[in-house]
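Visitor: Got some structures for you, see below.
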Structure P
Amino acid sequence: MQVLDCKDDWSLKSIRSVQAHILANDSGARRLSLDCSAVTSCDLTGIQLLAAAFRGFAESGRSLSVAGLSPAMEQALARAGLALSPAGDALICGEN
């Protein structure tokens with residue numbers, strides 16, 4: 001499994017560079033894990049990118065997981081009414 005470190009800003013102003021970082025560093029491995037423990041800022045745009053990545057990987061027969069969520073990502077997920085599954089391999093509807 002390939003592990004990709006993700007950090008810094010996952011908000012609207014930086015999302016294109018986040019997407020480019022993921023695409024440029026994806027080796028095509030069957031399984032990719034994003035380490036998001038160092039993400040300092042995240043808004044709904046970042047969560048949308050994460051959701052699209054989960055969907056794209058599933059559609060291509062690959063698996064994506066998230067290892068370590070920063071407090072900023074946890075808060076953004078909660079604001080969106082979502083949570084990361086216990087295995088880190090899917091977004092689920094959070095409890096209200």
Structure Q
Amino acid sequence: MKTGPIVAGVAIVAIVALAAIYMVDVDQTEEGSMPDVDVSVEDGNLPEYDAEVGSVNVTEEEVDVEVPEVDVTTEEKTITVPSLDVSPPAND
């Protein structure tokens with residue numbers, strides 16, 4: 001089993017998870033209230049929220065990496081790897 005791709009995958013998942021916390025801005029726009037309960041019941045009111053989320057664009061770029069050959073020598077090859085463009089929500 002190749003550990004390099006596994007470590008890279010775990011790192012990407014961790015970065016995305018941490019970015020998700022940074023990327024979401026939730027503001028409560030209306031207070032909630034419990035219904036009045038006595039002989040008659042009036043409707044309650046759930047709070048309203050505005051949520052602004054950022055955008056994530058995954059693109060590809062070519063980079064040069066060393067790839068080992070079977071005879072334990074290396075040669076440089078150009079491969080396409082993903083890149084990440086993260087835009088957090090604008091603060092109003």
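Derivation of every value follows stated rules applied to the coordinates shown; laboratory data play no part. Fair warning: this is a prediction, and the values are worked out from it, not measured in the lab. Cβ atoms are built from the backbone, for glycine too; each structure is taken alone.
Visitor: Of the structures labelled P, Q, which one yields 19, 16, 12 when semi-axes √(5λ) of the Cα gyration tensor in Å is computed from its coordinates?
Guide: Computing semi-axes √(5λ) of the Cα gyration tensor in Å on every structure in P, Q gives 19, 16, 12 only for P.
Visitor: So, one more: If helix-only ellipticity at 222 nm (-39500 (n - 2.57) for each DSSP H run of 4 or more, over all residues; to 500) is computed to be -8000, which of P, Q is the source?
Guide: Q
Visitor: A value of 0.05 was derived for FRET efficiency 1/(1 + (r/R0)^6) of positions 31 and 79 (r between Cβ atoms, R0 = 30 Å, to 0.05); which structure in P, Q was it taken from?
Guide: Clearly, the read-out refers to Q.
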